[in-house]
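Please find the structures below.
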Structure I
Amino acid sequence: MMGSIDRAVNASPHSNVLSPSQTGYTKKELILMAPEEKLKYIESRAQDREDNQEFDACIQDLVRCVALTRLVYGDGNLKLAQAHARLAKAYFQFKGWGLQAQEHSAQARELLPFCPSISSCRSEKLEVLMCLLNIHLTQGGAYLLTANLEEAECSFLEAERVLEELHQHGGINQEEKMKTELEVSTALSRVYRRQNRPEEALSQCEKSLQRLKDCGKLEKTCSVYRDMAAIEQDKGHVDQVIEHLSKAHAIAMSHSPEELEGAQISHSLALILSAAAEPHHNDSAGHYFEQSLSAYKNSAGPLDPAFLTAQDDFCRFLLLSGQQERCVEIQRASLPSKRSTFGDLSAEVADTLQLIGSVEMSEGRVKQAHKTMTKCLEIQSLLHGPQHKKTKATQKAVDMLARVPEVAERQRGQGRRKTKPHTLIVVPSSGNDGNSMSDS
């Protein structure tokens, strides 16, 4: 990483990073620009690129900022720690690159003890605390991303401590404090859930709910209720899962009924209700499936994988509810969309054909079932090979169907049509006896 940073300082002014057409500078002006001026310019451009969601270009600029900051201020300076911290945050937030984020966060943390600002004036001390806060938040997220749960917990708890100190010294306003507290409590709930500490995870969710209610952002409580539902589902508490999802659903429907989050919550509710033992949940499950499909179609479109997945889940529900005809009708209608989205030779198309063929078999339509299952087998053989368990199961079904008399008779008929000899008529010449010859 250090080599790439050093190279970044000497990046050619002919590259797109410092293109005259983008900056308004001539090539000569860019070459002669002082390091301090160039640093200020690239910092500004990095922010512009972040605002415009040009994340790869933003990260390139932040790498150059680290190199230029070292050149301008030296190694033992707070500004270099801040540059590393900002780059680490960008790697984590924009790319989800946990290891790179950890690396630059660690470098930023190592630099801070050498910064004279810790024992210096108030403003510099607040800068150090803010830098520390960002470091711990980024490290916590990166550790969670890479499944280092103990380190993630330590980082978030340390961020909580630094946040409180920063607030006591007036370095952060109440709104930003609550926003950061929410980030920490949400992250800790996920850490504790993955550590199989459900009660602590739920406690952090309750903190998040209270903070969102305090600042009047009820529409954002959907994600918290969904987290709580997931924790309760891990514990096997179906009633609590339904309760939390129902609260999330009510909020989503009141704020954004046709948006993606509403679709996802309706889908989750449908799945949990359809799996519940109580038969009275079936009607509700069907309602939520229909609602989720409508919302997915409006928010993501009928070719989106999320819509097609929800549609498949709905079809499985219909099948278990004894509505085979409707299930097959929807599945047949979905084939063109799945071929368009996933490809003709895809697992999704094969699974659809398998489901249709299974229903056709159960209804006694053996000729059609054989045709459908044969198409499924062709795709599975290409995707998985003949020895895969899915392929072997479908092959077994095709072989069984092929032994049914009406299928066997049809295949024999097709075989005769394929092998029937073609008759060649030869027109006799004037001296021929007139007999025709057939090509055997």
Structure II
Amino acid sequence: MQRDVESRAADEESEARERVARRDAAVRAAVEQGLLGPDAAVAGLLDVTGIRRSAAALRAAFDAALAPGTPVLHAFAVKATPLVPVLRLLHEAGLGAEVASPGELALARAAGVPASRTVLDAPAKTPAELREALALGIAVNADNPQELDRLDALVRQAPTRSPLGLRVNPQHGGGSIRATSTATATSKFGVGLRDEGAREWVVGAFLERPWLTRLHAHTGSQGIPLPLLARGAAETYALAEEINARAGRRQIDTLDIGGGLSVDFASEVTAPTYAQYARVLADQVPGLFAGRYGLVTEFGRSLMARHGTVVARVEYAKSTGGRRIAVTHAGVQVATRTVYAPEAWPLRIAAYDAEGHPKAGPEVVQDVAGPACFSGDLLAEGRALPELEQGDHVAALDTGAYYVTAHYAYNSLVRPGIYGFTPDMGGSGGVTFAAVREPQTVAEVVAESGGAHADALTTLRAPGSR
């Protein structure tokens, strides 16, 4: 057993070293090929090799634990990285899509993800959104009794092949980040099972609707420890067993346990891993993998975070009040959570020189600032790094999910370009890039900001006025 643990640790450290080597080569190549430079001061880089390996690790971890033949869908949480080429890559790697808006559904469809491998979760679905999902055959998890009433009406109007479920909230507690904890007593998601009469209502809702065949719960995201994630799955499993026993039939046939595996942003080594999570689930909820239920997961951050890097040029380097400050082109527009809540969302920063090589030299305590016009726009504060100089580059690591794709248009800063990369197949040590999203232009910023309607307010007149 100890030898297995040591072997897995060695494999994870080896994978981390390989990932760092790929990243360093990509930063250098991005500078050499002009993706980063005076006219392209910030860019997002996505490690295609790493993304494929994460998808494979997820599938392998659960396949090893599940009974042979168990239906399983790993539906990528589109909100984490809403980019069509990423969704296509993950689809080809065997994953589906979990969507939470008409926009995310459109992205999944554009990527070629079939309806049979798509799940719609959202706390505020409109009748039109539900109607579209049912017409397409997309799985839907109702969030509350009122939404279930809407589904009742739609199912009566027209038959559907959509698998339909109900989201419940076990209300068993939150993790270290309140904003990403979805199983608290007052979470806005799902039906709270510990509220008075709620559990009996849920059981009755299933008994009255033979077409309701799925049960969904999601404990939370970053900051949720493995035992708490497993407890959410255990409570969902126990409720499904109770409902099926009361129904006298196998009415619930699929359990959706959500995602929520945290990322250790303080280390390069991936921990916890999907294999570790699967082992915890198998230990605490053995029936989950016994083959009586199909399984759906909804991982996002844990699949993508490690494989994204935001790289920005240092425009100026100065000292103020005895503190070195590197003023860069990456700040609140690409790392909104980090800037506004740095304690909860810290980022590791890597320093590169003007040519894109890892920067060496004595470390100096310094701030890494962004371009926005407020003093709190800092990627890192008081961080010990090799002294950054004008023309160098900084890299915000682990930003493949919820960062460069969640653009914040403060100061009308443009969205940076995003490029996927792989090592050259010829073994030359080079790097090949593909545009995932083109850099936004200033003209596009003007268009999004009402440029075509410049006279809309100056020509507006109240009724009866001259």
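Taken together, the values in this text are just the output of simple stated rules run on the coordinates, not laboratory data. Predicted, not measured: the structure shown is a model, and the values here were computed from it. Cβ atoms are built from the backbone, for glycine too; each structure is taken alone.
Quick check for you: by mean count of other Cβ atoms within 10 Å over residues 40-47, which of I, II is greatest? Looking at the calculated values, the largest one is II.
Comparing distance in nm of label points 7 Å out along Cα→Cβ at positions 224 and 304 across structures I, II, the highest value is found for I. Out of I, II, choose the structure whose coordinates give relative contact order in percent (Cα under 8 Å, 6 or more apart) equal to 17 when calculated. Matching structure: II. For which of I, II does helix-only ellipticity at 222 nm (-39500 (n - 2.57) for each DSSP H run of 4 or more, over all residues; to 500), calculated from the coordinates, equal -10000? Label of the source structure: II. When distance in nm of label points 7 Å out along Cα→Cβ at positions 112 and 280 is computed for each of I, II, the one that comes out at 3.5 is II. Can you say which of I, II returns 1.04 when Rg/Rh (Cα atoms, Kirkwood Rh), for residues 64-255 alone is computed? This figure was derived from I. Quick one: P(r) over Cα pairs in 10 Å bins from 0, in percent came out at 4, 14, 18, 18, 16, 12, 8, 4, 3, 2, 1, 0, 0 when computed from one of I, II, so which one is it? It traces back to I.
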